[in-house]
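Read through the structures below before going on.
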Structure 1
Amino acid sequence: MMEKCTFCVQRIVHGRQVAADENRELRDGEVTPACVAACPSGALVFGDLSDPSSRVSRMAQNERQYKLMEELGTKPRVYYLPPKGRAFPYQGEIHPS
């Protein structure tokens, strides 16, 4: 059965509770959603966008990054970063295989 992605909110809440119990801030990379942990290629990155020193925040500042349907005012929280040399949106013709 398909379900909406919650970014594993239960893991985030648990990580925040542990950090609060230890009287400290949540560390970058301390909370990892299941999809990020399971991704064999490391293509998924998760973290605190409001922390400028976090890996995900630095990646989100890349000039190649884009978000889908941002122009609709949906405030997407997922950023895409195409490989170097590839632009989005694709400007050429699409040929079905």
Structure 2
Amino acid sequence: MSEPKRLTRRQLAVIEDLFAGEMTESEVLAKHNISAARYDRWLTDARFCECFERRLARAYREARLVLARHAPKAAKTLIDLTKCQKEETARRACLDIVAP
């Protein structure tokens, strides 16, 4: 029996809910009435894994963009903290600046 070429709506919905960040993996599976065994089978399906990996890559790309957008402000905040009256705070800010 040949496998369908596209993912089902249910599989796509599970992937989207997994990355929505509002539920745990178990909660997503329960919401969509997916057993652990079925989910395990999906995870061995090349198409499902490919879609999952693409979504994972997008999530990492989005996170990198957020960090890049806020990097200048974070750097300025660290510089400002080096002048803090609390010595420990200033010391830690200096370490964060010089650490690789």
- Which of 1, 2 yields -24500 for helix-only ellipticity at 222 nm (-39500 (n - 2.57) for each DSSP H run of 4 or more, over all residues; to 500), as computed? 2
- Query: Once FRET efficiency 1/(1 + (r/R0)^6) of positions 10 and 74 (r between Cβ atoms, R0 = 25 Å, to 0.05) is calculated for every structure in 1, 2, which label goes with the largest value?
  - Reply: 1
- Thinking of 1, 2, which structure, once distance in nm of label points 7 Å out along Cα→Cβ at positions 58 and 82 is computed, gives back 4.1? 2
- Query: Which of 1, 2 yields 14 for relative contact order in percent (Cα under 8 Å, 6 or more apart), as computed?
  - Reply: 1
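If Cα extents along the principal axes in Å is computed to be 55, 36, 31, which of 1, 2 is the source? Spell out each step's value before the answer.
Details: 1: 55, 36, 31; 2: 70, 24, 19.
This figure was derived from 1.
Computed from the coordinates by the stated procedures, all read-outs in this text should not be read as laboratory data. Just so you know, these numbers come straight off a predicted model, no measurement behind them. Cβ atoms are built from the backbone, for glycine too; each structure is taken alone.
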